[in-house]
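Below you'll find a set of structures to go through.
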Structure I
Amino acid sequence: MTRIIAGAARGLRIEVPSTGTRPTSDRVRESLFGALESAGAVADVRVLDLYAGSGALGLEALSRGAASLDLVERSRPAAAVVRRNAVVVAKNLTGAPRVHESAVLPFLRRAAGPWDLVFTDPPYELDDEAMTADLIALAPLLSEEAVVVIERARRSTPPDADAAGLEIFREKVYGDTAVWWAQPAAASQSR
C-alpha cells in the first residue's frame with residue numbers, strides 16, 4: 001500500500017500491484033510534486049500518466065487540483081488496481097480519471113491530447129529505443145507549455161528528448177531513481 005500525500009485525497013491509501021511494477025516512493029513523489037507545484041505545473045492541468053502501475057503519480061496530481069487525468073497501463077492485473085485506486089480517489093474529487101488498458105505506444109498513436117503534464121515511469125528494462133519512440137509519439141500531443149516527467153533507473157542513459165523535439169531542463173537523482181523534466185523545445189525559447 002502507498003498513500004496520496006497531499007490535496008483533496010490526502011492520506012488515502014491506494015493499492016499497489018503485487019508484481020510487475022515499481023511504485024515511485026513517497027519521498028520522490030513529495031519532492032517531485034513540491035517542485036511541480038512551485039512551478040505552477042499541477043493546478044487545473046490535463047495530466048497523462050503512462051506506465052501507470054498503481055496510478056500513484058497521476059492520482060497525486062488529481063488530488064492536488066489537476067483538471068483531468070488519463071492513466072495508461074498495459075498489464076491487465078495492474079490496470080484493475082489502477083481502476084480500483086481511481087474509484088477510491090475520485091470519491092473525494094469532482095470528475096473521474098480515465099483508465100486505459102493499453103500498451104503506451106498504441107495508445108499514443110490513437111490519442112488526441114493535448115496534455116499539460118505527463119508522467120512516464122516505464123519499467124527499468126524498457127530500452128532506449130522504445131523510450132525514444134514513446135517520446136516521439138507523445139510530442140505532438142503536448143500543449144505548448146507542457147512538462148514531461150521521465151523516471152528511470154539512475155544507471156539508464158538520459159532519454160533522447162531531442163529526437164522528439166523536447167528539451168530536458170532539469171534532472172534529479174533520488175537513490176537508484178533518476179528523474180528528468182522535459183518540455184517542448186519551442187517552449188524553452190519563449191521562457
Structure II
Amino acid sequence: MSSVIGLYRPGISPLHRLPAGVKLALLVVAGAGSVFVRQPWQVAVVVVVVAVGYTVARVPFAAAWVLLRPLLWLLVPLTVVHTLLNGWERAVVVVGVILALVLLANLVTLTTRTTDLVDTIVTITGPLRRVGVNPERVGLLLHLGIRAVPVVIELAGRVRDAQRARGLTASPRAFAVPLVVGALRYADTMGEALAARGFDD
C-alpha cells in the first residue's frame with residue numbers, strides 16, 4: 001500500500017529503518033561520485049548496486065518502473081544522440097549514470113516518509129534562517145515537488161491513452177504538448193491554492 005502521495009511504500013527493511021538524513025546524505029554522495037564513472041563496466045556495477053538496494057527494500061520492479069517510465073522520453077533520444085556523436089560507450093555512461101541516480105532517488109522516496117524527508121530538510125536548512133531563508137518554505141517546496149511526481153505520472157498515462165485512441169502513439173509532439181499543458185494547469189491550480197492560504201509571494 002502506498003502513501004497518500006503515491007510514492008512511499010511502508011516496510012520494515014533496513015533501508016526503511018535508515019534515518020532520512022542518512023539516506024539523503026548517501027544520495028548527495030552518489031550524485032557527487034557519479035562524475036568519476038567513466039566506463040561502461042562502472043555503470044554496470046552502479047546499476048547492480050542500486051538494484052540490490054531495491055531487493056533489500058523489497059520494492060517490486062513494477063513500482064520502480066512506474067516512476068521511471070516517463071523518463072524514457074528523455075533517455076531514449078539522449079542515447080541515440082550520444083551514440084551518434086560520441087559512440088556507444090559514452091552513451092552508456094551518460095544515460096546509465098542518469099538512470100542509476102534516478103532509480104536511487106526513487107528508492108529514497110519509496111522507502112522514506114515524506115514527512116521525514118521534509119523534517120530533515122527543514123532541520124538542515126535551519127541555520128540559513130540567519131541569511132533570510134525560511135526553512136519551513138524550503139520544506140514546503142520539497143513536499144510539493146514530491147507530490148507532483150505521481151500527478152505527472154498519472155497525467156502522462158492519460159495522455160498516452162488518448163494518443164492510442166487517436167492513433168498517435170509514435171508522435172512525440174502529440175505526447176509532449178498535452179503533458180506540458182496539463183502540468184502547467186496543475187501548477188496554476190496549486191499556485192492558487194497556496195495563494196489562498198497566504199503563500200502569495
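Per-structure values
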quantity: Highest-scoring label, criterion being mean count of other Cβ atoms within 10 Å over residues 25-32, among I, II; calculated: I
quantity: Parent structure of the calculated result 13.8, given that mean count of other Cβ atoms within 10 Å over residues 73-80 is the read-out and I, II the choices; calculated: II
quantity: Origin of the value 23, where relative contact order in percent (Cα under 8 Å, 6 or more apart) was derived from one of I, II; calculated: II
quantity: Top of I, II by distance in nm of label points 7 Å out along Cα→Cβ at positions 17 and 137, largest first; calculated: II
quantity: Winner on Kirkwood radius over Cα pairs in Å once structures I, II are ranked, highest first; calculated: II
quantity: Structure (I, II) behind the derived value -25000 of helix-only ellipticity at 222 nm (-39500 (n - 2.57) for each DSSP H run of 4 or more, over all residues; to 500); calculated: II
quantity: Top of I, II by FRET efficiency 1/(1 + (r/R0)^6) of positions 9 and 41 (r between Cβ atoms, R0 = 30 Å, to 0.05), largest first; calculated: I
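Bear in mind these aren't lab numbers, they're just calculated from the coordinates by the rules spelled out. These figures come from a predicted structure and were not determined experimentally. Cβ atoms are built from the backbone, for glycine too; each structure is taken alone.
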